[in-house]
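Structures follow.
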Structure P
Amino acid sequence: MTKATQQGGFEMERIRVLLVDDDPEIVDCLAEALTSQGFNVYGVTSLAKALEWLEQNTVDLVITDSQGMLKDRNDLLPMMEEIRRITAVPVILMTDAIKENQIPEFLQQGFAAVLIKVATLKDLYEAIRKPFRTKFTVLVVNDCQTALETTAELIETFGYSAATAKDGQEAWEMVKKNPPNLVFTSDSMPRLSGPVLLEKMKASADDTISDIPVILYGTWATVNEIRLREQGFAVVLQKPAKAETIKDALISVLGC
């Protein structure tokens with residue numbers, strides 16, 4: 001991945017994508033859409049050009065079409081083998097050559113995702129980001145055990161790794177021992193509130209701690225959003241929030 005803009009002191013990484021489609025207009029349109037989402041995109045118009053490009057360059061993920069480049073669906077797996085001969089990065093297949101009930105077969109053969117061409121851009125963005133989320137650890141902080149477990153499980157369904165702390169003090173000790181990529185904290189807690197936890201992190205002389213982005217998830221969060229953002233929170237979320245809102249917040253900070 002390549003480094004990108006900073007959010008809340010955290011330097012995000014851009015996912016490098018090789019886009020393969022025999023239609024130059026589709027390549028251009030998808031490249032523009034993906035670039036707008038923060039991906040670095042390189043486009044080619046044939047499998048031969050893709051293989052040649054991969055021999056000389058490094059990417060994080062390949063998105064390939066099959067229609068117009070292969071004779072039939074029986075050539076899909078040999079195509080995957082050709083790509084695998086050069087790189088082990090995730091490969092997303094966009095195709096009209098197979099039916100939905102055949103998707104599991106191709107996932108078992110190593111494709112990271114298979115999208116039928118009626119899929120939305122949002123489906124594509126999610127398919128690109130998900131394989132990279134396991135490298136990110138989100139520390140969830142909440143003094144309510146039920147809320148703590150529920151939030152951690154939700155974050156794991158998005159593909160991230162989650163660690164938990166029952167209050168700000170426990171979170172502070174965990175951050176010092178094993179810094180996460182992001183802290184997702186409640187506001188009011190009996191031992192070290194979310195804002196005080198952030199203050200301690202920002203005051204740390206260790207950049208690996210002071211640069212960790214922190215999302216505040218609180219009951220009165222939006223009422224004090226301007227002050228909290230000025231304090232240094234990367235994102236301020238109001239309780240309760242929909243799962244999609246939480247996922248969007250994580251993506252906006254981690255870039256994935």
Structure Q
Amino acid sequence: IELFNAEQTDVQIGGCKVRLANGSMLPLSDTLFLVPPQTYFVLLQDTIGYTLFPHLAMYRYKSIAAGSGFSLTNSGGTVVVLNAFDMISDSLLYHPGMHTVDKKEAMNHSLERISFSSPANEVGNWGSSPAAQGATPGLQNAITGKLGNIPPGVSISPNPFSPDNDGFEDEIEIRYGTMYNQVSINIRIFDDKGRPRKTLLRNHYANGSGVIRYDGRDDGGNALPLGMYIVLMDITDTASGQKKAYKQVLVSAREL
């Protein structure tokens with residue numbers, strides 16, 4: 001588990017805890033512990049992590065979790081950060097749909113937060129780490145720099161995709177970028193007759209770039225028929241009111 005001090009001053013985490021979905025309470029530190037501004041704090045399950053990430057052995061801002069309750073399930077759950085007075089400082093409800101790689105690949109990649117200026121639970125603010133080792137503990141999130149280069153518009157991958165639940169290209173990754181700092185975004189999917197079939201984002205406020213996953217189902221939870229669809233994104237700059245729209249063709253297919 002990795003925490004980030006996005007403030008401009010030191011944060012004291014002595015006495016703070018992390019509560020996992022299984023009810024376990026993991027102390028961050030039992031003594032005074034200052035985390036500098038713009039610095040990551042890493043909570044490790046054990047020292048085995050040093051084998052995968054040797055730099056952590058000398059990394060100062062870390063702790064080894066006490067007890068045996070350190071367990072994060074792949075099916076999802078809630079992680080809550082509590083301060084020294086047991087008041088909630090932050091929380092995250094995570095689930096498999098937050099990954100931006102196929103389900104098989106997700107087993108080997110950590111979830112990384114894209115923007116620390118947006119809420120932790122904001123749609124599209126998390127994705128799978130693109131780092132070669134699947135994570136970047138104690139270092140800048142690899143996904144932050146990668147998504148920062150998304151040009152204005154919408155991109156889709158893979159395209160075509162085959163949502164047949166065979167574990168291969170069942171979902172698409174929709175990346176969006178804007179030229180504005182604060183925008184309201186709508187992303188909808190229409191069939192080839194112009195009928196709306198799925199709303200992915202509605203009046204969603206975001207900063208710059210983001211990424212979401214789509215599983216090929218309509219608003220009623222039914223699988224869309226094979227064919228061509230239009231992914232339409234319209235944005236409104238919250239400062240000027242200026243509007244822009246972008247669209248991409250999406251193909252739903254099946255393997256022969």
Structure R
Amino acid sequence: MRKFIPRAALIVVALAGVARADFVTFSDGTFSNSDWSITNVYSTGFVGTPPTGGQVAAGGNPGSYRRVDHLQFTSTLISYHMREGAVYTPSVQGAVTSMDFEIDVMAIINLNGINVAVGLAIEQNGHYYMGPGTENALGEWIRYSVHIEQQQFTDIPQTGAKPDFSSSGGPIRLGFYCANDNTGVFASRAVGLDNWYIRIADDTPGCPADFDGDGTVDFFDYDAFVACFEGGACPPGKTADFDGDGSVDFFDYDAFVVAFETPC
């Protein structure tokens with residue numbers, strides 16, 4: 001007979017937590033000026049004032065945030081803002097399988113309803129790459145989230161090159177980019193950014209019981225699975241069909257219990 005472990009018992013087991021190492025995260029919700037720099041600017045036929053970026057003490061989501069200004073220019077303009085110390089080294093930390101990028105964005109100055117495009121920027125071996133981006137023309141904060149595979153990165157200028165995510169790849173510096181095109185118009189754009197977050201998945205084995213994907217097996221994973229199992233919201237990429245047989249039943253619950261009690 002399959003066993004059934006009541007919720008209370010599982011929570012006691014989970015309190016210690018078990019760490020896993022199949023992803024690494026980087027984040028910043030303060031944006032101290034000493035932590036950020038505009039390290040590279042790409043433009044075509046640029047005429048105007050160089051882009052600027054800096055911390056604003058209040059008005060973020062919440063607290064301080066970073067404001068980026070592309071001031072009085074005409075042409076295509078891309079500025080790269082890189083976070084000091086945010087470096088992932090595949091040769092040490094493992095080959096990269098994907099990156100998840102999140103950031104809060106708010107328009108400050110836009111032109112005809114079009115604002116600055118924002119997305120994940122990475123630098124490797126002196127080359128800069130851009131992930132898929134978003135625009136927010138509204139004067140309120142929105143959250144942008146995107147899952148990025150290696151082939152979705154674009155190098156600037158566009159040569160078709162891609163970053164090397166293998167275990168022999170060089171160190172990868174992390175940040176974000178701001179980009180827009182004012183061709184034929186001499187104008188300014190400005191954008192606010194907050195709660196910068198990157199999660200890098202590597203090729204080390206994961207832990208199936210880390211159901212909420214936060215890197216630790218604990219009672220939050222149990223709660224997340226129970227909620228999913230009972231028909232509530234499931235974490236991204238997860239379903240209650242834990243044993244993968246195509247149906248959701250107590251065999252899935254049992255399989256999760258076994259995984260939960262098994263160290264990774």
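Values quoted throughout were computed directly from the atomic coordinates according to the rules given, and no laboratory measurement underlies them. Bear in mind the structure is a predicted one, so any value in this text is a computation, not a measurement. Cβ atoms are built from the backbone, for glycine too; each structure is taken alone.
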Origin of the value -3500, where helix-only ellipticity at 222 nm (-39500 (n - 2.57) for each DSSP H run of 4 or more, over all residues; to 500) was derived from one of P, Q, R: R
Which entry (P, Q, R) yields the derived value 3.9 for distance in nm of label points 7 Å out along Cα→Cβ at positions 203 and 243: P
Computed 20.1, 63 for Rg and Dmax of the Cα atoms in Å - originating structure among P, Q, R: Q
Read-out P(r) over Cα pairs in 5 Å bins from 0, in percent, for residues 179-234 alone, computed value 4, 20, 32, 26, 13, 4, 1, structure in P, Q, R: P
